[in-house]
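These are the structures in question, set out in turn.
Computed from the coordinates by the stated procedures, all read-outs in this text should not be read as laboratory data. Because the structure is predicted, anything quoted here is derived from the model rather than measured. Cβ atoms are built from the backbone, for glycine too; each structure is taken alone.
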Structure 1
Amino acid sequence: MKRVGAHVSISGGVSQAPLNAHKLAATAFALFTRNQRQWNAPPYPEKEVVAFHDNLAHCGYAPRHVLPHDSYLINLAHPEEENRQKSFRAFVDEMDRCRQLGLVLLNFHPGSPLDGDREAGITRVAECLNRALEQVAGVTAVIENTAGQGSSLGHRFEEIAQIIQGVEDKSRVGVCLDTCHTFVAGYDLRKEADYQRTMTLFDETIGLGYLRGMHLNDSKPDLGSRLDRHESLGKGKLGWEPFRLIMNDPRLDDIPLVLETVDETLWAEEIRLLYRLVEPS
């Protein structure tokens, strides 16, 4: 079974996220664990943690079908020690918030080395992950592939594989593939042969066993542009075919497939249309 949802709001408290996803008829969802535009956030009130657990269970979501996203401020590849440690502390806090909520995944962008030394940046990310995984139990760090804007790491599968290679406990690291990022990074998905070629390359370079989730987004820019501009499904350069292939790919069963498309008023309809793409077996 495919688990399709969207990145829902936590306005009014993190406990509202499962309810917001349920309103969309989503079978998975993503959320920020706190205000993602600020470095610091107050601890969760105990009643908010209890309400989240209750709402998650009431709406029928398993922890593995929820894909929290960390703050965009965090940069574990930062070359300056002070700034990297600030990011590290924020990352550990987000992992611990996932643990408090009973969630088992935390999606993050690998960041940017800023100084052009990509190998050193990859090493710094892996070192931060090793330390974070030691400090917080039970949560898997999920690396999201990037579009490749600027000096950001992770637009090539090889770089993600290098980060994973540097992580000591490989049972607690995974990958989230974003369809828009994959496409603009130069991996085509538009025809079945292209899709299969890209998925085979992912498996050979990283391993499908590491895939913990996907972000389903159409793309405003074209193939290989390295510009991160999401679009509503079917309205961009990808069209509907990649999403039909995803919805009928048994390798992608039982992982969160999360919309981050640009018009949230369309999310319920996009979820419904994605399920209509499932073909009889």
Structure 2
Amino acid sequence: MEVVSDLAGWRERCDDARHRELCVGLVPTMGALHAGHRSLMAAARAQCDVVVVSIFVNPLQFTDARDLENYPQTLEADLALCEAAGVDVVVTPRREEMWPVGHATLTLDGELTRMLEGRDRPGHFDGVATVVDKLFDLTGPCCAFFGEKDFQQLAVVRQLIAAHELPVTLVGCPIVRESDGLALSSRNVRLSAEGRRKALSLSVALRLAASTTFDTVGELRHALAEVMSSAGVVVHYVSVVDEESWSEVPDFAVPFGRVLIAGTVDGVRVIDNGPLGMKGRTSAARN
């Protein structure tokens, strides 16, 4: 496994792979890697000839300076995980090279970037789009692997690829959970034992949405919010959207509805999501 920090070396290795008619798979990360990231690497390893993992904590997508300051950084352990996963190249670009003085930031239009996470964290998705666009430019034509845990981010990246006609095939990968149902996140290490118990209420709420029949979407939203708030979570939103239009669904007849929830525990933002079917029962997830 190679570890590269300069942008020219990153681009050179990807170009060389394509010159040899090899498929490049990119797994973008901000480090603090866990089994969820490893599942992305495994998917890339299964589908591509050369697997590239980027590790870069992007300051542009943090709307809270304290969140950026407290974001866990575990490079030595991250590199060990990548090597065990069979990654070919890990890129660890320097912030000053990624974002030289005077660099431009993409500004996204559309309701998708202003709702839910975009509403609570203004400018967040502009920062995401800016770094993802640069990652794709440096990597070149590739398959890019993103987790479905950040489901809205996945949709924003899909929109970015389509709008800019980028030569990138986006692959969404299923959420990886602990045995008790907690969705894996790099931020979980910041939760206390009690905070972790509270955070479990998000997956409990999603199981309720999957297993219980509700008469209305409003009833479902209220029930899920109650599960979270009763556990001590500060609820930011409980939303049921159409995965295609990203509009709030009026009833349970939408073929691909998605429940998205977010809250704060111990000062840590936690998010989760799951598919929704008729009357609150899950349907097969869309590929």
Once distance in nm of label points 7 Å out along Cα→Cβ at positions 218 and 234 is calculated for all of 1, 2, which comes out largest? 2
Comparing 1, 2 on mean count of other Cβ atoms within 10 Å over residues 122-129, the highest sits with 1
Identity of the structure behind 129 (criterion: volume of the Cα convex hull per residue in Å³, calculated), options 1, 2: 2
Of the structures labelled 1, 2, which one yields 19.2 when mean count of other Cβ atoms within 10 Å over residues 18-25 is computed from its coordinates? 1
When FRET efficiency 1/(1 + (r/R0)^6) of positions 74 and 162 (r between Cβ atoms, R0 = 30 Å, to 0.05) is calculated, the result is 0.95; to which of the structures 1, 2 does this value belong? 1
